[in-house]
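Input: structures, listed below.
A short reminder: the numbers here are calculations on the coordinates, not readings from a lab. On a predicted model such as this, the values are computed, not experimentally measured, just so you know. Cβ atoms are built from the backbone, for glycine too; each structure is taken alone.
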Structure I
Amino acid sequence: MAHYNSFEDLEVYKNASVFCDDIWHIIVNTSLQKDYKLREQINGSSGSIMDNIAEGFGRGGNKEFIMFLSFSRGSCCESKAQLLRIKNRNHISEETYKLLNKKAKNLIEQLSKFINYLKKSDRKGSKFE
């Protein structure tokens, strides 16, 4: 894997950003905007996917990065659960649910592969160089 100087260059971060934007789009364009608690929960959990990738990257060590990627994966699973509630409350269509659920599954898979890569890597992180 190439060495990255910024978390913004990571493909998983870019995909997390798109997913977060997709969630924001449904918040502002559907009846979810009036379901305050659920709206805030999914807004927070989808943002947390991005935020934890960024924070883990910024720590400069693989062990910490792995831990924060794990938090990110957990936030993505949380977002998936909230998407089902959003669909069940008829805020989004089945089609929208399937599309966003697939994006979340892909993010979880990407994060898992990245975690496994870092666990096997001999590189310990930038703070150890």
Structure II
Amino acid sequence: MTKDDDIRALAKQFFDAIEQGDIETMQSSFAPDAQIWHNTDELIVTVEQTVQTLTAMVSRIKNRRYADRQLTVFPGGFVQQHVVTGQRVHDDVDVRLPCAIICKVENGKITRLDEYFDSAHVAAFRKYA
């Protein structure tokens, strides 16, 4: 396997884990000191904070799917554009969240993740949070 293949496999593992609600595998994809940045609040958060956020999302959104994945690998990382779809548990309303994720990867782990979401779509995901 090439480094590009390893990065592709990491990206697939990471997003598949969230899709399946496997928070442990998602968390293990990160380096312990990884930084996660959000465009909607411009904050850098820790892996532990991201685990809390995604655990809450998994509990609120059922039938999660990372649709229309467009993965581009570059030396030291990847960019993925996709649409997260699912239904809110509270009211069974369909939701969708177009986004782009840029990740830096070192030694087989994500060391930095920058996420870009449209805030209007995030509001629908978080309506009953």
Supply the structure label, taken from I, II, corresponding to helix-only ellipticity at 222 nm (-39500 (n - 2.57) for each DSSP H run of 4 or more, over all residues; to 500) with the calculated value -26500.
-> I
From which structure (I, II) was Cα Rg over 2.2 N^0.38 Å calculated, if the value obtained is 1.12?
-> I
For structures I, II, calculate relative contact order in percent (Cα under 8 Å, 6 or more apart) and state which one comes out highest.
-> I
Ranking I, II by FRET efficiency 1/(1 + (r/R0)^6) of positions 33 and 57 (r between Cβ atoms, R0 = 35 Å, to 0.05), the structure that comes out highest | II
Could you tell me which structure in I, II was used to calculate distance in nm of label points 7 Å out along Cα→Cβ at positions 25 and 49 as 2.7?
-> II
